[in-house]
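J.: Once you scroll down, you'll see the structures, which are given as structure tokens.
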Structure P
Amino acid sequence: MSHQRIAAVDGGTYYHQATLHDPALRSYFDRLIYAQDLPTAALDDVDILYVSARQDPELMVAAAPTIRRFLDSGKTVVALGESQSERWLPGVQWFAREVNFWWWLTPGADSRLRMVQPEHPMWQHISLPDATWHQHGFFVLPEGCRSLIDHADGGSIFYEDHVTTPGRMILTTLDPCYHHGSYFMPATTRFLQGFLPWLHAGAGA
């Protein structure tokens, strides 16, 4: 059975290593590319470049021309949170917000996250609680793009962009790699266990 070939960017930290080499997740990645090698990496053999969370933004800026060529060839870039994607992906506008790490300890707490596009096939693989821990900021949605998760106070924390380049960008402020690889925040594990199979199977194409 065919699948989308995924190259994951490995920043070399303990949480990247723990996540990308997790036996439950490793089979979804056809290649691992160290972030410092990305500027000169040949990507013709993959369909998706998966930029795992919390990369060194300076390394990603150095790789921006390679990433742009990949998008211009009609392929997909997935950019997870806390890597300053607004600096190395076109058309991205991101705004920081104060992070409340412990909001769920408040009785009756509301994450303020809202599912958008419930008919989107990704939602067959994850639920909103799987994408709910805390938010580091939000995106301004580019015209013509569609958000999958909005914040009730405004902005998107997860959106898909088929407009800005000939390819596709999937962007989120969420940082599941860090938390899964640090062995806390169970929602992040559920997120990866649903999101990665969706990408790999080709439903994300």
Structure Q
Amino acid sequence: MSETLARYLPEHAVKPVFELIVTHQVHLKIVNERQTRHGDYRRGMSGKHEITVNASLNQYKFLITLIHEISHLVAFEKFGRSIKPHGNEWKYTFQRLMLPFIRPEIFPHHLLPLLARHFRNPSASSDTDTTLSLALKQFDQQNDKNYVFEIPYGSVFRISNGKIFKKMAVRTKRFECLEISTGKTYLFNPNAEVELLKTN
């Protein structure tokens, strides 16, 4: 397991993550990318703790996602199954488990203050923290995607499910975009990845 983890995690995170997996008897599966989620935790019919994490994540995102999912397991075990999945008990657990990893041997220096700020009150997904999300994305493999915030107003773009939109206006922290086929307006986070389409 340590050898497998070493392919997906920062070097100095491998040993402490392996110890967490053993301590909490986690059955970890590294899976092909899913558009809707980075990771998942569930207790199987046999009582086994099953965690899946997307193989496509960069090493820092993989680490955060795996600790996020282990925190679900630990919070449920400590506080009971009736707690909210991303409630205060989970936030407290995520903070406590993540803290030992927020150090320069594991994360690049410029990410440390962003992580420290995020983990004062962690959200259900680090993707909703636009500043941190964009900082983490710079370690992704190169692709031909753009971010909504960087394309010009009036641009037409496609998202992963094939739907096509036109960027219209900014509203506070998000962007209003018009779905071409229905005429409905949707709000996009600035860090949403999209495929820019050429128009005449």
Structure R
Amino acid sequence: MSNKISRIKKITPLAETKFLSLYNAEYLNKKGVTRHWTVASRKDIETLNAQFFEGKEEKIDAVIIVALHKDSKKLVLVKQFRVPLNDYVYELPAGLVDGDEDMLKAVERELKEETGLKVVKINTSKTTKGLYVSVGMTDESVALVYCVCEGEVSKDYLEDDEDIEVVMVSQEEAKELLKKDIKFDIKVYMILQSFVAMGEKLVD
């Protein structure tokens, strides 16, 4: 249980959907003046109230996967159509954690679903949870997980609304990709920079 005093005083739903909801957060600014902020969240109102006002531990919403292919020594990326951009963007494989699903099981499931590849080793010493992706807009909490995978790329496990192409890049290919004027998720952009510098040691 946290003893931190919540500066948020009230959460009110604005719009609720299956995967994402919008809330009005009534909070106190640094001068103690009541203000309002619009927050996008993966969590339902009961979970948020428990976190903010009862000290419940925050749940990891999603996993971001840094996967190195065992045989080719290539980094596994996805090029995915994203509706908010109305375009394809380069990303790391990723996905939501289902309910009370174990975080590492979510990694195995999501990598298989998006790429057809099988996780053979997860570097738990490098795995970091409780990271955030766009804190001015959303409370989405993610785990960054490093792993080694094997197998052949397949689209057989994709859901109907997942428009994904798997792209595997060597160190040199990653270097060239970074020079291109294309859309990148910031997480994959930074991982590509690290991969260029470190190669397969990135996941060791």
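No value in this document is a laboratory result; all are computed from the given coordinates. Keep in mind that this is a model prediction, so the values were computed, not measured. Cβ atoms are built from the backbone, for glycine too; each structure is taken alone.
J.: Which of P, Q, R yields 10.6 for mean count of other Cβ atoms within 10 Å over residues 15-22, as computed?
T.: Computed on structure R.
J.: If you rank structures P, Q, R by relative contact order in percent (Cα under 8 Å, 6 or more apart), which sits at the top with the largest value? Can you show the working numbers first?
T.: Working: P: 25; Q: 13; R: 21.
The maximum falls on structure P.
J.: Okay, next question. Which one of P, Q, R has distance in nm of label points 7 Å out along Cα→Cβ at positions 79 and 183, as calculated from the coordinates, equal to 3.3?
T.: Only one of P, Q, R returns 3.3 for distance in nm of label points 7 Å out along Cα→Cβ at positions 79 and 183, namely P.
J.: While we're here: I have 58, 37, 30 for Cα extents along the principal axes in Å, calculated from one of the structures P, Q, R. Which structure is it?
T.: Q
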